[in-house]
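These are the structures in question, set out in turn.
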Structure P
Amino acid sequence: MAEVWFWVAAVVAASLVGMGKGGVPIVGMLAVPVMALVMNPVAAAGMLLPVYVVSDMFGLYAYRDAFDRRVLAIILPGAIAGIGVGWATASVVPEAAVTLLVGAIGLAFALNLILRKPAVTDPKRGEVGPGLFWGAVTGFTSFVSHAGAPPYQVYTLPLGMTKAVFAGTSTIAFAVINAVKLVPYYALGQLNPGNLKLAAVLAVPATIAVFAGVGLVKWMPERLFFRLVTWALLLISLKLIWDGVRGLI
C-alpha cells in the first residue's frame, strides 16, 4: 500500500510540475510538499529536480516566442549568483529558516497587491538593481527548497507583462535556474541513477501537464490570471510560513 501511495503522490507531483512549466502560476511549488507526504522533503527535492528539467524543455518550446529579454538578462545573473551562495552555505543555513523567510516575503507582497493596488499595472521597464537582488534571492531559495517563485514574482508582477509574456519569462527563467542547479545537486549527492530512472517515468504525466497548462493559460482571462497568481502566492506563502515555523520548532 505504501508503494501505491508513493506512485500516486509522484504522478500528482509530476503533473503539478508540468502545469507550472505550462504557465499555470505557483502550482509547481506544490510538488515538493506533495512528495513530502510520502518521503523525506530533502530527498523529494532531489528526486523532482530531473522532472523539473525535463518539463522545462517542453515549456521552453511552448513559450519560445513569448518572453521579456530584458527581464531575463537582469534576473538570471543574480539567480545564478544566488544558487552559488546556496551551494556554499548548504551545510550551515537551516532550510526551515529560508522557508520561513520566503513565506514572509511572499505574504507581505501578496497582501500589498490585494489591499493596495491591482495585480497588473501599466507596463514598466525592469530596473537592474532590484532585478539583481530579487534574482539572487530567487536563485538561493530555489536551490534550497524549489521555492523561488515568491521572490521572483515580487520583482516581475509589478512590471505589468501580459499573461503570455509573464508565463513565458517565468518558464525560461526557471528552466535556466533548474539547469544550473543540476551541478551543485549532483555534487551534494542529491542526484543518483534511481532519480533519473524515476524522472524518465514521471516525464510522461509531466509533459502532458505542460501542454494542459499552456491551454489553460490561453483560455483564462488576463485579469483572472493575475488575480490567481496573487492569491496563489498568498496561500503558498502562508504554507511556507507554517512549514518554516514548524521546522524551527
Structure Q
Amino acid sequence: MANHWLDKLKADKLEGRKRFSVLLDPDKAPKDIKLAHWIEEINASECSDILIGGSFLSRGNASKLISDVKKHTDLPVVIFPGSPDQISDQADALLFLSLVSGRNADLLIGRHVEAAPRLMAMDIETVATAYLLVGDGPLTSAAYISQTLPIPSSKPELAVATVQAAVLLGMKAVYIDAGSGAGNPIPEKLIKAVRKAVDVPLIVGGGITDFEGMELAWNAGADLVVLGTVLEKSLNFNSLSPS
C-alpha cells in the first residue's frame, strides 16, 4: 500500500501549503442530483480532500456514498471512520483513528482488531492517526457516544503530552477535534502547543464556521482543516473565501 495521500500531506506541510477538507456524514449527506451539485461546488472551491464518515450512530451507507462521490470528483476521498462498517476499498485512504484522549479501550484498540483483517486484505492506504477530542461543553455527540471526557481547552499541556505519547507509539498524524456541532473551535494556543511539540501532520476540525476560523487554525499550525457541520444544511463556500 503506497502512502500517496500521507506523503502529499507531508510534502504540503514542508512547503507551507495549507489544506482544507469537507467532511460528509453518510447520515446527513444529500443524494443523487443534490449530491452531484454539492460535489460540483466542492470541486470549484479550494478544497483539497473529501472526508467521509464520522457518525457513531450511522445508518447511512458509507460505501455507497464513497462510490457516488468518486463519480463526480478527482479529489482524494478519505475515510474518517465512526465504525468498522464504514471501511471501503473504494476510498483513496483511511484514517485509522485511535481515540488517545480517552480511556475507552474499545476505541483505543478494540475496533481496530475488528477492522484489521479486512483492511489487510484491501488495497487502501491506512494512516495511523492519533485522535483527540478537546472541549469544555456542551457535550458533543462524539464525547457522549465514545463515553470519554474531552481534554479541557485550557489544558494544552495535556494535549501535548498525549500527542507526544501517540507519536512515540508510531502514530503518523494527529487529528484534534472539537466534535460535531461544537460551540467553539480548538483554541489557537492549544494548536500552537501541539504544533511545537510534534512534527507529524496536524489535522484540526470542529467549531470552524468561516474562512477566518480556518485561517486562525492554519496560522496556529494546522496543516489540514476539516469542515463538516457548517456545510450540512447549506454548502455555502462564500463564507470560506477571503472577503
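Out of P, Q, which one gives -26500 for helix-only ellipticity at 222 nm (-39500 (n - 2.57) for each DSSP H run of 4 or more, over all residues; to 500) as computed from the coordinates? List each step's numbers first, then the result.
Details: P: -26500; Q: -10500.
Matching structure: P.
Identify which of structures P, Q gives the largest calculated value of distance in nm of label points 7 Å out along Cα→Cβ at positions 95 and 127.
Working: P: 3.5; Q: 0.8.
Ranking P, Q on distance in nm of label points 7 Å out along Cα→Cβ at positions 95 and 127, first place is P.
For mean count of other Cβ atoms within 10 Å over residues 103-110, which structure out of P, Q has the highest calculated value?
Details: P: 20.4; Q: 13.5.
If we compare mean count of other Cβ atoms within 10 Å over residues 103-110 over P, Q, the biggest value is for P.
In terms of relative contact order in percent (Cα under 8 Å, 6 or more apart), which of structures P, Q is highest? Mind dumping the intermediate values first?
Values: P: 38; Q: 18.
Largest calculated value belongs to P.
Distance in nm of label points 7 Å out along Cα→Cβ at positions 47 and 223 was computed and gave 2.2; which structure, P, Q, did it come from?
On the way: P: 4.3; Q: 2.2.
This value belongs to structure Q.
Starting from the value 24, 17, 14: which structure in P, Q was semi-axes √(5λ) of the Cα gyration tensor in Å, for residues 15-134 alone calculated from? Intermediate values should be presented prior to the final figure.
Working: P: 25, 20, 18; Q: 24, 17, 14.
The read-out comes from structure Q.
The value 2.7 for distance in nm of label points 7 Å out along Cα→Cβ at positions 71 and 191 was derived from one model only; which of P, Q is it? Working shown, then result.
On the way: P: 2.7; Q: 3.6.
The structure behind it is P.
Among the shown structures P, Q, from which was the value 2.4 of distance in nm of label points 7 Å out along Cα→Cβ at positions 31 and 111 calculated?
Values: P: 3.1; Q: 2.4.
Only one of P, Q returns 2.4 for distance in nm of label points 7 Å out along Cα→Cβ at positions 31 and 111, namely Q.
Bear in mind that the values in this text are calculations on the coordinates, not laboratory data. Quick caveat: nothing in here was measured; it's all calculated off a predicted structure. Cβ atoms are built from the backbone, for glycine too; each structure is taken alone.
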